[in-house]
1. Computing log10 I(q)/I(0) by the Debye sum over Cα atoms at q = 0.18 Å⁻¹ gives -0.68 for which of I, II?
2. With mean count of other Cβ atoms within 10 Å over residues 7-14 as the yardstick, tell me which of I, II scores highest.
Structure I
Amino acid sequence: MSQLAEDLIELRRLSQGGARALTDHLLREVAADLISEGVADELGGC
């Protein structure tokens, strides 16, 4: 399993344990990173 997948599973576990605000913030950061990497790939590595 990739490190990213393990991290996402851990974030899910944290959200179920009551750390909802922190988890939401971290998930937004992960999503932004994934989106920016995808855009860079589509634009040829910009």
Structure II
Amino acid sequence: MSRRDPMLTEIITAARRNRDTLAADALGVAALMVMLVAGLHLPVLS
């Protein structure tokens, strides 16, 4: 019998409950990364 780690079970449960929020958060993180990379490349352009 293999038992799951309680912390892993809690993370999986939270991810299943908040699927829409996680997708929106992932999109926000991607947007922030694009802005960061663009901002770091601005000095090179001038």
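1. Derived from the structure labelled II.
2. With respect to mean count of other Cβ atoms within 10 Å over residues 7-14, the highest-scoring structure among I, II is I.
Readers should treat all values here as calculations from the given coordinates under stated rules, not as data from a laboratory. Quantities reported herein were computed from a predicted structural model and do not represent experimental measurements. Cβ atoms are built from the backbone, for glycine too; each structure is taken alone.
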